[in-house]
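No value in this document is a laboratory result; all are computed from the given coordinates. Worth saying up front: this structure is predicted, and the values here are computed from it rather than measured. Cβ atoms are built from the backbone, for glycine too; each structure is taken alone.
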Structure P
Amino acid sequence: MTSTAPGATPRHYLMCEPTYYTVSYEINPWMHQELATDTQRAVDQWRRLRDVFVDLGHTIDLIDPVPGLPDMVYAANGATVVDGIVYSARFRYPQRQPEGPVYEKWFADHGYVTHTAQRVNEGEGDMLVVGSVLLAGTGFRSERAAHAEAQELFGHPVISLELVDPHYYHLDTALAVLSSSADEPQIAYYPPAFSAGSQNVLRQLFPDAVLADEQDAAALGLNIVSDGQHVVHAPGATHLAAAVRERGYETIAVDTTELLKGGGGAKCCTLEIREPIS
């Protein structure tokens, strides 16, 4: 069992302030139009999350929010970036489809090489980098064919994982990367969110993984951001936080309960920009 976190490395994140956040449609089990949303509270929680990243020494870029696109705050869904190459998002639901081109344009305008996806994928919501491989979710949003498209683009192995519980509709709601180091990869995940075959794959690849319990998962506790030392998580994920601390990580609880009404947490709000290795 890995008992010591590998250590923090500086990260580069893209985020979007929830200026126009609301729940005006329902495309996942967390969303309920009849429940009131407080946009200012969402903004305050988002700013606290951003400030935590800044205090940890990470670089934050911002994309301008667009009226009529309330889910743009969930920046992780906007693209997947590996070695400075951008694989654009192609959203399944019409309500979010305009977000893909907005995010792709931001990257193009900032000098990145972009690839317009031909297959449905929802960015880092369903693609997580662990060492030299990508773990890729399918079952509710991203197509399995997108995994092959990403593998050809990035030149890294992509491992498909089948999600079976609609509450955990994106991979980043059911699995968290604690360490993306090729030498010391470490994940946490909630086994019931995955098919039996995918659970077997995860057990073989990550026998020392941290296993979340039902309470952790229900708090969207696996929607975390880790820099290899500091783990930013939902306050309700108490079991997971304790287990992560036992592995040598430092935990930072950040309240994102207003953003949870749209089905997202800290990771959903955070798109990692991975630059080419020099």
Structure Q
Amino acid sequence: MYHREMIAPTSKGGPLALPDWAWQRPELRLALKTRDIGALLRSVQQYTGASQSRIAVAVGVLQGRVSEIVRGSRTVTTLELFERIADGLEMPDDARMLLGLAPRHPAGLDHLSASGRAEILAVYPSQSSARAEIQQRANEATAVEILAVRGLGIIGMNDSLLRSRIRQRTTTVRVLLLDPDGEAARRRADEIGETYGSFAAGIRLSIERLRDLATEGADIEVHVYNILPTWRLIGLDATLFLSAFGESHEGHTSPMYKLTGSPHGALHRGFHRFTDELRRTARRVV
């Protein structure tokens, strides 16, 4: 049972903590999922009794800006401000992930060595949970590396994860897709219950869409490989976002790991070596 009494706000600065039960309220979770920060801050006021000035101190923005957000006359769109709000409200990890942010304390990493934890910066439930951070990093990246099957949701279509950001910037892009004419494509289509014809057509469509980018002047290379896909990778400079394909599910629905290089770690170096070798043996089509 949830308690509705308001927690008296402290007059001091620093983070503003909501009671644990408040983060489970349906209206607050809906606000997180839809990134409606105005509704979120109104809930903060309801469950803590905090003034707009107190919220402003907690999240590190001007009180006038908080007022605009609460009234709905200003929306929050930058990853930096989402992070600042999450930190200022001491948002628990499940709430952070609903908002599309990485958890502060990813589950399942406690058993790793220090070098392993240094490489794995975050674990997301799926690509959609990492979408905001991937796009933010893509805005700043000078090199993009993609390992996928069809790649339509990553870069192939106009509303895909990275296409608009790559079109707007001078970025080196290297893409590895499954060979639509290879035996591995037939095996993958069978695994996920698609006809080979429609499955291969999706890959060919993505290749043509990437060829359009090259025609427009993008610095892009596309290769096709012919092994059964296991890993799905988005590399943005030195940061890798990694997920896996299963026998019955696509890579974007699996948990996604955020990796970075570590002096004594093997994962980051290993995946770079894997993609370099895969590209060496693949066939260039764009």
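If you work out mean count of other Cβ atoms within 10 Å over residues 50-57 for P, Q, which one comes out largest? Provide the component values of the computation, followed by the final result.
Working: P: 15.2; Q: 18.8.
Structure Q gives the largest value of mean count of other Cβ atoms within 10 Å over residues 50-57 among P, Q.
Using relative contact order in percent (Cα under 8 Å, 6 or more apart) as the calculated read-out, with 16 as its value, let me know the right label among P, Q.
Numbers: P: 24; Q: 16.
Label of the source structure: Q.
Given structures P, Q, which gives the highest value for volume of the Cα convex hull per residue in Å³? Provide the component values of the computation, followed by the final result.
Working: P: 112; Q: 160.
Top value of volume of the Cα convex hull per residue in Å³, among P, Q, belongs to structure Q.
Once mean projected area of the Cα convex hull in nm², for residues 186-225 alone is calculated for every structure in P, Q, which label goes with the largest value? Please report the intermediate quantities before stating the final value.
On the way: P: 2.8; Q: 3.0.
Ranking P, Q on mean projected area of the Cα convex hull in nm², for residues 186-225 alone, first place is Q.
Determine which structure produced the value -7000 for helix-only ellipticity at 222 nm (-39500 (n - 2.57) for each DSSP H run of 4 or more, over all residues; to 500), calculated from the coordinates; the candidates are P, Q. If you can, show how the numbers build up before the last one.
Values: P: -7000; Q: -12500.
Structure P accounts for this read-out.
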